[in-house]
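What follows is a set of structures for review.
Taken together, the values in this text are just the output of simple stated rules run on the coordinates, not laboratory data. If you're wondering where the values come from, they're calculated on a predicted model, not measured in any experiment. Cβ atoms are built from the backbone, for glycine too; each structure is taken alone.
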Structure I
Amino acid sequence: MSEFWTTEVHKDIYEMKYKTLKKLFSEKSKFQQVDVVETRGYGKMLLNDGLVMITERDEFVYHDMICHPALFVHPNPKKVLVIGGGDGGTAREVLRHKGVEKCVMVEIDEVVINACKEFIPQTSCVFENSKLELIVGDGVDYVANTKEKFDVILVDSTDPIGPATPLFGVDFYKNINLILNDDGIVVSQAESPYYEVEAQTSLLKVLNRVFDNVYIYNFSNLTYPGGLWSFSFATKKYHPTKDLNTDRVKESELEFKYYTPDLHLSSFALPQFMLNNCKGLIKN
């Protein structure tokens with residue numbers, strides 16, 4: 001088969017194209033279209049409903065930044081919950097922290113899990129980890145019904161469309177609050193500050209209805225529209241920069257491809273347009 005282009009169209013104003021060598025997987029699940037392709041320059045790429053979720057070349061950026069800021073701010077994270085993250089990369093990074101005793105991962109779409117198990121072992125290798133409890137199910141239902149408590153919760157969701165829509169609602173975060181320990185932290189995928197201002201500020205408003213301390217921080221990768229993307233950081237107790245213990249980072253002896261303590265601190269320093277957009281919605 002000759003090479004072709006895989007194209008992601010964002011909001012009908014912006015296209016990203018990737019030279020593709022072959023299609024490895026394509027299946028319509030109960031929730032979305034799931035594809036894995038082999039690209040030139042980015043390695044294997046996972047797409048849900050035509051939107052790029054991860055590539056082998058830059059997945060480390062997203063997964064470093066959704067995990068390590070919260071796990072190094074919290075002084076002793078033992079139990080972590082991941083909502084979504086079917087490729088496995090978020091849970092992989094969580095379980096690199098030796099102090100984490102258990103990671104529960106709740107992913108609604110088994111097709112995503114199986115596709116990544118077969119074609120993207122770079123992230124799905126975590127599914128062999130004995131500390132991981134993998135649940136194929138609805139994260140909204142899980143947080144509403146579980147009796148477990150967690151130190152850190154990571155909401156690794158897609159955009160607020162389709163099965164991910166409830167993950168951006170106030171009822172979901174009220175239940176998150178109930179299952180977080182008294183010093184718990186929740187980090188959520190918080191969209192593009194360029195292209196998804198309404199979705200980003202809507203999420204921050206929801207978090208402010210539930211948590212006293214809400215922050216936002218940025219990261220930059222190759223394959224998300226606009227390059228600059230954000231995570232929210234809501235906490236019952238800790239400050240995301242003042243309570244960072246850089247000695248713990250050194251003592252962990254973990255090696256990273258993106259995360260550093262200096263980058264952690266600087267990622268919470270926002271450009272003026274974001275400060276304007278998020279005025280009254282985030283703490284300093």
Structure II
Amino acid sequence: MSAAQSQRVTDDFDHLRRAGVPNSPVQTIAVIGGKGGIGASNVAVNLAVALGNAGQQVLLMDGDMALGNIDCLLDLQPKKTLADVMQGKCELTEAVMPGPKGVSVIPNANGVMEMTHLSHFQHAHLVSLFSDPGLDADTLLIDVESGLTASAMFLAQAAREVLVVVCDEPTAIRDALTTIRVLSESGCRRRFRVVANQTESAQHGLDLYAKLMRHTDRHLDVLLDFCGSIPFDPQLKSAVGQRSSVVSAFPRSPSALAFQKLSRRVDRWPSPVTPAGHIEFFVERLVQTADDHR
């Protein structure tokens with residue numbers, strides 16, 4: 001990022017500070033899978049709905065810059081998307097649309113190639129937009145695209161928590177470990193939350209977590225926190241076909257109950273109170289909170 005570009009991002013933050021940004025800290029969570037097809041988007045959607053049902057104000061952002069699909073999973077018809085925001089066609093608040101109870105959604109475009117080539121400055125500018133005083137939430141969930149793209153890495157680094165979704169496939173395990181390694185080597189991430197998806201039992205999830213731990217204990221200086229398992233559930237597939245979350249469509253199904261349990265665990269995570277020292281979502285509120293405690 002050039003000096004001029006860095007100054008522009010700083011000016012964005014200064015403007016928001018003068019505008020009077022709400023000072024309540026926001027929990028920011030990047031949901032990421034090492035490879036496609038393991039259900040990370042379904043985890044993000046259902047965790048968001050479970051948190052919303054529990055009374056939280058949740059902002060769910062579709063962070064797939066190439067193939068946004070959150071709107072499809074929730075049967076939404078967006079008029080504006082994140083691509084429109086980045087092209088200067090609308091403000092971020094204009095792209096936010098109501099989703100299930102307690103959840104607001106920031107949809108993304110599908111197939112807009114310009115979104116797949118965002119610069120470092122454009123990523124930083126996008127993150128800075130989340131300090132807009134018209135945008136409020138208790139929790140921001142970012143459904144991060146699969147793969148080690150520049151967008152995926154930047155969005156994961158800009159979140160306070162990273163929830164890694166993994167299933168029991170050799171490629172999924174390898175790619176999850178690679179994602180953890182790359183993010184840890186960036187210097188701003190040491191702790192990772194892990195959820196096992198499409199498991200046959202609770203023990204199956206624990207065994208999968210143990211596989212990850214055996215590798216990270218030997219090769220990486222990271223901390224892994226196991227957050228539970230989401231069982232394989234035909235009703236989850238049925239909910240996807242209905243373009244609904246399983247938490248809404250089949251609230252007593254095994255997977256919906258697992259998402260509700262996961263949401264209670266996430267709700268107990270400590271909220272951020274001070275800036276992490278790098279570009280991150282809702283940083284202005286953390287700056288104000290830190291100032292208020294001095």
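If you work out relative contact order in percent (Cα under 8 Å, 6 or more apart) for I, II, which one comes out largest? Mind dumping the intermediate values first?
Working: I: 16; II: 27.
Largest one: structure II.
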Just checking, which of I, II has the largest value of mean count of other Cβ atoms within 10 Å over residues 57-64? II
Cα extents along the principal axes in Å, for residues 73-144 alone from the coordinates reads 35, 30, 20; which among I, II: I
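Of structures I, II, which gives 17.5 when mean count of other Cβ atoms within 10 Å over residues 193-200 is computed from the coordinates? Write out the running numbers ahead of the final one.
Numbers: I: 17.5; II: 22.5.
For mean count of other Cβ atoms within 10 Å over residues 193-200, the value 17.5 is produced by structure I.
11.5, 34 is what came out when Rg and Dmax of the Cα atoms in Å, for residues 185-240 alone was calculated for one structure; which of I, II is it?
Numbers: I: 11.5, 34; II: 13.8, 41.
This figure was derived from I.
If we compute distance in nm of label points 7 Å out along Cα→Cβ at positions 209 and 225 for structures I, II, which one ends up with the highest value?
Values: I: 2.5; II: 1.2.
Sorting by distance in nm of label points 7 Å out along Cα→Cβ at positions 209 and 225 in descending order puts I first.
Where does the value 2.4 come from, among I, II, when distance in nm of label points 7 Å out along Cα→Cβ at positions 137 and 153 is the thing being computed?
Values: I: 1.5; II: 2.4.
So the calculation was done on II.
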One of I, II was used to compute helix-only ellipticity at 222 nm (-39500 (n - 2.57) for each DSSP H run of 4 or more, over all residues; to 500), and the answer was -8000. Which one was it? I
